[in-house]
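Got some structures for you, see below.
Every number in this text was worked out from the coordinates using simple rules, so none of it is lab data. Note that the coordinates shown come from a computational prediction; the quantities given were computed from them, not determined experimentally. Cβ atoms are built from the backbone, for glycine too; each structure is taken alone.
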Structure I
Amino acid sequence: MKYSVVVAFKDEIGYIEKMLETLINQSLAPQEVILVNDSSSDGSEKAAQEIIKDHKNFRVINNISIDSYEPGKKIVKSFLLGYESLKKEYDFIVKLDADILLPLNYFKKISNAFKKENIGIVGGYLYQKNKNGKWFLEHAMDKNHVRGAIKAYSKDCYKSIGGLKPTMGWDSVDELLAFYNGFKVKTLPNLKVKHLRIPNKRFSNNKKAILQGKAFYRMRYGFFISILASLKILFQTFNFIFFFNVILGYIISMLNKEKYIVSIDEGFFIRKYRISNIRSKLSKNI
C-alpha cells in the first residue's frame, strides 16, 4: 500500500533529526513526506533540510503562525497545511510528531493492518523513558486509543470524518467519527514507538481543564456524559480542582453557545457510544 506522511514541527532540534532517520529508513518507504515548519527559531528547519536533501519525496514547507498556542489547534492547522500540499496518491495518510522514534518496520505493519476490512485508523503504542532510563507505556489505561503523535488514517476514513478538527479533542473526535462512519480503530501493541520528549507542559492544569470541558461541549457529549468523563479524569489524577475546572469549561461553552464540531446525528451517536462503553466497563467490574 502507498502512504504519505505529514509532520508538523516547531523548535524540535535534537529530536527531528532522529525521527527523520527512522522515517527515511522504513522498510516500506513513503510516497511523500511533508514537513511543516511552524515558525521554528532553533535551527530545526535547517537540520531537517540537511537530512532530507538527497530524498526527493521529502519536502519542507513553512507556516508563519500567528495563533496563540492552544492544545490541538495549532498542530492540526499545521497538519492541514501539509495535507493540502500533498501531490501524490496514497492509500493511507499519517500524522506524525517530530519527537518520536519509529521501529524500522513500522509502516510495513501499519500497511498490513489496513488490508483488513473496515480498518480506518491504526497506530502502535507510545513509550516514554522514566528517570531510571526504562521505557514505559504512555496512558496504559487507554490501550484501544491511537495516540495523536502517531495516527494513520485510511484514505476513505479520512474523507468520511471530514478531516481533522483544529481544536482540543481532535484526537478523540476523529475516532468517534470513524466509528460513526462504520470504520474500526486498530492499535498494534507490538509496534513500540519511543516518545523522546515529555508531553507539553505549556498550559497550567487549570487552563487545560477548562479547555477539556470546552471540548466535551463542542463534541456534543451533553452535561451528563461530560460529568462522567470528568469523574474518570478525577479517579486517574485525584485532582478535584482539575475536575471542577473541566465542568466550568463545559458551562462556559454552553453559556457562550460555542460552535459544535459534530452534527446533531454524530452527537447522538457519540453519546450513545459513550454510554454503551460506560455500561460495558461497569458490568465487567461487578
Structure II
Amino acid sequence: MQNTQNPFVETAVSAEAHLHKGDTLFDQGSYEAAISEYNEALELNPNLAEAYHNRGKAKGSLKQHFDAISDFDKAIQINQEFAKAYCNRGIAKAALGHFRDAIPDFSEAIRVDPNFQIAYNCRGRAKSQIKDYEDAIPDFDEAIRIDSEYASAYGNRGIAKLNLERYFDAISDFDELIRMGAYLPISYCNRGIAKRDLGHPEDAISDFDEAIRIDSGYTSAYYNRGKAQIMLDRTTEGEQDLQKALNLAEDAGNEGFKNRILEELSKVGR
C-alpha cells in the first residue's frame, strides 16, 4: 500500500511539537531543557520565527543576553512584524545597559502593535535610565491608558515624577500601587521618600515603618527613615537606622549603597 503521508506536513507538526514542549519547560523555569527543545524545532524547521523568539527568551532568562539578541534578530528576519521579538530584543539590550539602543526596538514593537502596553512601559524605563524623565512619563501614561491596573507602569511613572520633584503626583502613583497591593514594601518606601522630600518627615517615617514591617531587612527603608529622623533632630534614632542600613549593605556586598550610607553617617553630629 502506498504511503500517502506528506513528509513536509509531518516535519512541521514535529517542529511545532518541540516548540510547545519547549514552551511548557520554559513556563516551569527549565530554561536549558527548553532551549534543547527549541533547537530540535529549528532543526526541523529553520524558518520557525517563534522558536527563535522563545529560545531568545530562555537565553535571556539565563542572562545570556548577547545570544538572546541573536535569536531575536533571526526571528525578526523571518517575520518583520513580530512585535514581541522587537520588544524582547529591546529588553535584552537594556539588560546589557544599552538603553539608547533599546529604545528603537520598543518603538518598532509599538509601530507593529500600538496597544502593546509592555513596550510602552519598557520604552519609558529605558528613557528613565538615561534620565529623560519628561519623555518617559507619556510612555507610562499610555501603558496605563491601555491597562489601568498595570502596576509596573504606575511604579515607574512615580519614580520618574519623583526624580522631577513632582512629589504630589508621585505620591498619587504610589498610592495607587499600595491600593493594588503591588510592589510592597518598595511602594511604601518610595512614597515615604516623596513625603520626606516634600518636607513631611513625620508622615514619611510612617511609610518607612510599614516598609520595614513588611520586610525587616529592607536596606533602603532604614536608610531613608534614618534621614527623615535626622530631619526631625532625632539624631540618635537616625544614626541607629543608618547603622542598620550600613550593616545590611555590607552583608549584601553593595559597595555603592554602603558608600552613600557612610557619607550620611559622616554628616551626623556636624
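Where is relative contact order in percent (Cα under 8 Å, 6 or more apart) largest, in which of I, II? Provide the component values of the computation, followed by the final result.
Numbers: I: 17; II: 7.
Top value of relative contact order in percent (Cα under 8 Å, 6 or more apart), among I, II, belongs to structure I.
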With FRET efficiency 1/(1 + (r/R0)^6) of positions 41 and 57 (r between Cβ atoms, R0 = 25 Å, to 0.05) as the yardstick, tell me which of I, II scores highest. II
Thinking of I, II, which structure, once helix-only ellipticity at 222 nm (-39500 (n - 2.57) for each DSSP H run of 4 or more, over all residues; to 500) is computed, gives back -25500? II
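Which of I, II yields 17.6 for mean projected area of the Cα convex hull in nm², as computed? Intermediate values should be presented prior to the final figure.
Values: I: 15.6; II: 17.6.
Label of the source structure: II.
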